[in-house]
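Listed after this line are the structures, all set down as structure tokens.
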Structure 1
């Protein structure tokens with residue numbers, strides 16, 4: 001499966017943090033940090049907005065590297081993505097992603113490992 005498809009099926013190339021990282025865009029990092037801080041009610045600083053994709057080698061945001069329950073679950077079970085899990089369709093961990101992104105579910109269905 002394409003390494004830029006996250007464990008949850010989202011395309012990391014479309015993520016604001018990824019785009020700010022590959023474009024080395026400090027203004028975008030500041031804006032993203034401000035908005036994500038407000039939305040998540042936590043202090044997110046611009047230096048945290050660095051990510052090359054949750055399955056790719058390299059830097060990740062603190063959320064993606066340490067807190068994402070979907071990533072932790074897939075890694076713990078040894079799956080390349082959630083697409084390899086027989087419980088994917090009924091999984092509460094990826095349910096919110098699927099509710100907001102048909103593309104994520106389709107990515108996992110088409111590239112299940």
Structure 2
């Protein structure tokens with residue numbers, strides 16, 4: 001029996017950590033993404049030690065959602081400088097997309113499914 005034949009059994013603590021990470025990312029827009037930065041650091045720290053493909057996929061999903069949101073916030077920040085209303089609309093759409101991604105991912109994780 002070699003290392004690739006060993007099946008890792010996830011314990012409740014591992015699931016709890018993932019739920020906390022999804023919770024922090026979901027609450028982050030109400031804290032100017034501060035909670036998301038904390039969760040992102042934990043995602044990066046926990047991901048290399050993870051052997052369950054489902055958990056790795058969810059870590060990657062949370063990390064990529066964060067960085068895509070940051071990119072879109074940066075790309076649309078100029079709208080705030082020149083046009084207040086379009087800037088508000090753009091950031092509202094990005095914020096709603098951000099929440100949708102994390103809530104959907106959280107629900108899929110809760111159902112033992114990979115994020116779609």
Structure with the greatest value (metric relative contact order in percent (Cα under 8 Å, 6 or more apart), set 1, 2): 1
Top of 1, 2 by mean projected area of the Cα convex hull in nm², largest first: 2
Distance in nm of label points 7 Å out along Cα→Cβ at positions 19 and 51 from the coordinates reads 2.4; which among 1, 2: 2
Which of 1, 2 yields -12500 [helix-only ellipticity at 222 nm (-39500 (n - 2.57) for each DSSP H run of 4 or more, over all residues; to 500), calculated]: 1
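Quick check for you: by mean count of other Cβ atoms within 10 Å over residues 75-82, which of 1, 2 is greatest? Please list the in-between numbers first.
Numbers: 1: 15.8; 2: 12.0.
That would be structure 1.
All of the numbers you see were taken from the coordinates with simple rules; none came from a lab. Treat the numbers as computed from the prediction; the structure is a model and nothing was measured. Cβ atoms are built from the backbone, for glycine too; each structure is taken alone.
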